[in-house]
Every structure is written in structure tokens, then in C-alpha cells.
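Enquirer: See the structures that follow.
Any read-out appearing in this document is the output of simple, stated calculations on the displayed coordinates, not a laboratory observation. Source: prediction; values computed, not measured. Cβ atoms are built from the backbone, for glycine too; each structure is taken alone.
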Structure I
Amino acid sequence: MAADYAESINSVEVRNLTVKFGEFTAVDDVSFSVRRGEIFGFLGANGAGKTTTIRVLCGLLIPDQGEVQVAGVDLKADAEAIKRKVGYMSQRFTLYDDLTVRENLAFAAALRKISPEQLRLRTEELFGFTGFDRSVNSLVRDLPGGIKQQVSLIAALLHQPEIVFLDEPTSGVTPAARLRFWELIRSLSKNGKTVFVTTHYMDEADQCDRIALMRAGRISALDTPEGLKQSSFPEPIYELELPEGDHQAQAAQVAMLQKVNGVGRLQPHGMRFHFTLTHSGLEEGVRDLLPETAVLRRIKPSLEDVFIRVVEAREGGGEA
């Protein structure tokens, strides 16, 4: 197994994974692989099955069906060995608010059987890597959200895992802290770590090497961000901004456009609408139907557009 893994380009292999809780199927016949050093994103709503899948991959949950290998280790053969090879940062802050940074890291090290000297060397290295510059004697509850996430990441990296699982790592932090955290994620990848990220944020998903869109326990689509956009939208997509003010007039305008042959469903995006045309030659005719103050522009599809289209395809019984 070790020799095979040394030659493999993949750090995670999943085949026909199924997890049930009673009558509820949380993960339904899922298969995928993750390459070494890849930033692999899981995108989906709450309850889609992302966290359950991560728990399996971390050796914390035994599936009902399927084959799982993580860092060359078969889950069914040795779940404990997998735990030693992965680092897991939960979407819920898992450190102790009433302990200091030093005490939290010492506790995490004890769980991993890391010696005091190893802990000293690793924390010094990881403080430099993350840019942590607070006192180690600070109580965790007194730290800003972004700094708490740094400490949580340090705790997950203490034992030098090959694969790092980050479950909603930037939930509830400031935009600046999110940007900083993604700099750390990219640095982990450049250093050879495989990084597995779940997120609700479309701009974060765009930074992943590949993304799996998950819904109702299944993977609806899997590709690079650009690949997903191109495959989901072979036709042109447009953004429409209607004049502000009369909501009834806006609603009538939308209803009128929806009746035009070749115009796709208008999806609201804030104060604007996104929709497709079967071909760009229809653009001039659509413009003629709009008031002069309306703004119509051709755009590139976003991951949010992709996600909406994939969900619609599944709900409609079509293929994503």
C-alpha cells in the first residue's frame, strides 16, 4: 500500500460512499478523488452532505457503504492511522474559550502525543507561517474571530498532517480576515499539503483548483471553476439592470421578457437579473424591448450562476 501511494498522484480516493442516519441518507453513492497539493472545494447548502463526507475522510465516521482511501490508508483497515495523517478544522470553533492560546495548543499537542520540545518548535514555526503576533497567554475568548481561526489552524497543523480539512474556515470573520486566511490556504498548497475546503462563499470557491457541487447528498458537478462555468453555460449569459422605482413596472418587464422565445429564466441577483439567450443574435431584439434607461450587458457566468443552474437541473430531473 505504501509503495502504491508513493507513486499515486491522489491523496484521497472515494468510491461509492454512502452514509445513512436511520432512514436519512446523508451521503448518497459519492465518488471522487483529490490530487496531492490540490485545493479541493466542496460547495453546497447546509445539509448537502459536505460535513458528513469530511468526517468520513478524517476517520471519524464509518460509512455504510463504499471504499475510502486517505493518504494511502484504507479507512476500513485502519481508521486510527488516517487520523494521524489528517488535520481537521471544524466549522464550529473547537478550542476552549476559557483557556489561553498556550494552554489550548498544549492540550491539542497532548492529544496528538507531541512532546513539549516538538510543540515548542512547531508552534514557533506555525506562528511565523500564520503571522500570529498575539500573546500566547491571551485567553481565546478575548481574541478577534480572525485570530481565533489562526489558532485553530495552528492546532490542526501541529502534527504535520499530509491533508488538511477546513470546514467553513472563514465563517463569521471579517472580509480582511477571510483574505488573509486564503493566503494561508494557498501557502499550504504550495508547500505540498492537500487542502480540502467547504465553503458557502462563491468568491472563495473560485480560488479552489477544483470544486465539487454537492446537493442532497450527491455530487451534482465536479470540475475546475472555469470548467464548471463553461460546461454549465455554453450559451451567452446577460445581466439586466432595470430602472429603479416602480416595482410593478419592473415585474411587468420581467414577465414580458420571460415570454420571449430564446430568453432563459431571469434569476434575481440583488437589484439585477441574470439570464441566458439561446444565441447572441437575440441580444438586439431584447434591447429593443427594454426601456432606454435599462442596462443590458453580456457577462461571464459566476459560480453562483453555475450553482443555481445545477440545482435547477437536478430539481427538474435533467442533467447538470
Structure II
Amino acid sequence: MITGTFLDEISHDIPSANWDREAWARDFRAMKASGIDTVILIRAGYRDRCAFPSEVLKRRHGYLIVQDDLVRWFLDLASEHGMTFWFGTYDSGDHWMKGEHAQEVEVNRAFTEEFVARYGDHEAFGGWYISHEIDAFDESVMRVYEDLAAHLKGLRDLPILISPYPRGAKQFDRPFTLEEHAEHWGRILDRIQGLVDVVAFQDGQVEFSELPGYLATNARLARERGITCWSNVESFDRDVHIKFPPITWPKLRYKIDAARAAGVDKLITFEYSHFMSPNSMFPSAHGLHRLYTEWQRGLEGA
């Protein structure tokens, strides 16, 4: 079953739910009922937006677009429901994409230090998420991963998660073959071995016929290097023209079964609140929740 979810309120490709604290409290109750024990803030800041009133980002931009202290809400709600909260780092939307790894790491050093000063002793805080997503070997991003992971471990020696993606046909005109994927990710995991503890590959970029092979390869590459392998079972649909509606239940079920067959250690999703929740803004998510819950009960009763 899916036991972890990203939390997405600092995004650039899906709409905000515009929830207050009570709405988030209602959704955390739904997550708990669905078996979620892990919540991962996908990014605490992006460009000039932030999930808490960060002085670091305010100095960087001269202003800050922030609504409430979502980080505090999420930590408190996670604690209330016995969940582990993973803090997602800052994405400048700029430096790391231009090969400026030192600048990306510099702002994240200050930003994560600010987070630890404000919330680091919270009982629900149990992991770090490096929010920079890649599909192939990139020397500059390797240095972001290496430098930032070392800094995070120095702040709080907690597990570090990344959630990369394959260069698949659903997203790229010239996708990688499985062999190319394995070559790139073997090199990447060699570099971050001992720094990154968990890798959770996204599963939506490749064709369904290819997915079992990618899942098995990902699990093998990670385990050969002592890295825990999760699967990010995307609960939105990449196959329709609208970006992005909740996925159809047969596709989600297929991906769950494929990940389980590959022997991954945990299933997480991007992302429960928008695409699987009974409280979602999308009516079709309510149906997905109902179908998933019925299947879940069947597993538990088997």
C-alpha cells in the first residue's frame, strides 16, 4: 500500500488548494485513515515563494510570497497523527539549472540553518528531502547533492531522500533506453553513496510496458550501493492533455503492483492531497480514493 506522500503547496505545475489549517487537519486525518505514515514537503521554497516566513528568502528577493507557516502546521499535524515529516529544501529555479552549484548550495545552507533554528527540535522532524530533480548524470547537480547532503547531515544526522525520474518517452523526444538509464544512474548513485540514504524514482515518465524493467533496475542499482529504494507512485495522469488530473484507478493499481513485484521498500505518492484525497479540489480524486480504499480493505481482509 502507499504509506507516504509528498505535500505540495510551493509548486509551479499544479494549482493550490488554498486550504486553511482546519482543511489541512481534515486531510491529515484522511491520510492517517489511508495508512500514510510519512509526509514529505516537496520544497519549502521556490523562487520567491515559501512555506514559512523565511528571513533568508526575504533578504534574497526583497519580498516574499507566503501565506501562513505551513511548515509549523505540517510538523504539528504530523506529530498529532504519528507521522514522520521530511523537510524539502529550497529550489531557486535558477542557479542549479545554469550549472551554478555553489550559489544553489549557498542559499540552501542559510535556508536550512534557518529551518533548524526554528523547527529542528520538533519531534515529527525525521528526514531531509533534496528537492532538485534530475533524469541523467549532471556534474553540477552532483556537486549540489554532495555539498548539500553533507551540510544537512551536519545540521541533523537524519536520512536524506531524493526523487529523480527516468528520461522516458512521455516527457522527452529522445528518451533513454533502459541500458542508458542504468549507466547514468549507476554513475549518479556511485557519487551519492553514503550521502543520500533513500532514492524514490518517479514512475510516470516511461510507458507502462517498460515500467517493470525500470522498477527492477532501479531497485537493483540502489541495493548494490546500500541505498534504500522506494517508488514514487504518481497519482496524477501524464497521458491526458490537461496538466494534471487524478490518474485512473486501473493505471494506479498497475503501478502499485509493478512496484511491489520489483521489491521496493516503500511506496510513496505525488501526491495524496490533490489526486487521491476525499477532500481534493478534483471530484475524480474522490472516486479514486473510494476505489483505492475498497482495494486496500480487500488486501487487509485477505
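Enquirer: Ranked by distance in nm of label points 7 Å out along Cα→Cβ at positions 62 and 150, which of I, II sits at the highest value?
Expert: I
Enquirer: Looking just at Cα Rg over 2.2 N^0.38 Å, which of the labels I, II belongs to the structure with the highest value?
Expert: Top value of Cα Rg over 2.2 N^0.38 Å, among I, II, belongs to structure I.
Enquirer: Moving on. Figure out for me which of the structures I, II the number 2.7 belongs to, where distance in nm of label points 7 Å out along Cα→Cβ at positions 30 and 222 was derived from the coordinates.
Expert: For distance in nm of label points 7 Å out along Cα→Cβ at positions 30 and 222, the value 2.7 is produced by structure II.
Enquirer: Here is a follow-up. Any idea which of I, II comes out highest on distance in nm of label points 7 Å out along Cα→Cβ at positions 86 and 158?
Expert: Once distance in nm of label points 7 Å out along Cα→Cβ at positions 86 and 158 is tallied for I, II, the winner is I.
Enquirer: By the measure distance in nm of label points 7 Å out along Cα→Cβ at positions 22 and 126, tell me the structure among I, II with the highest figure.
Expert: I
Enquirer: Which structure, out of I, II, was mean count of other Cβ atoms within 10 Å over residues 230-237 calculated from, if the result is 15.4?
Expert: Attributed to the structure labelled I.
Enquirer: Also: Hey, helix-only ellipticity at 222 nm (-39500 (n - 2.57) for each DSSP H run of 4 or more, over all residues; to 500) derived from one of I, II reads -11000; which structure?
Expert: I
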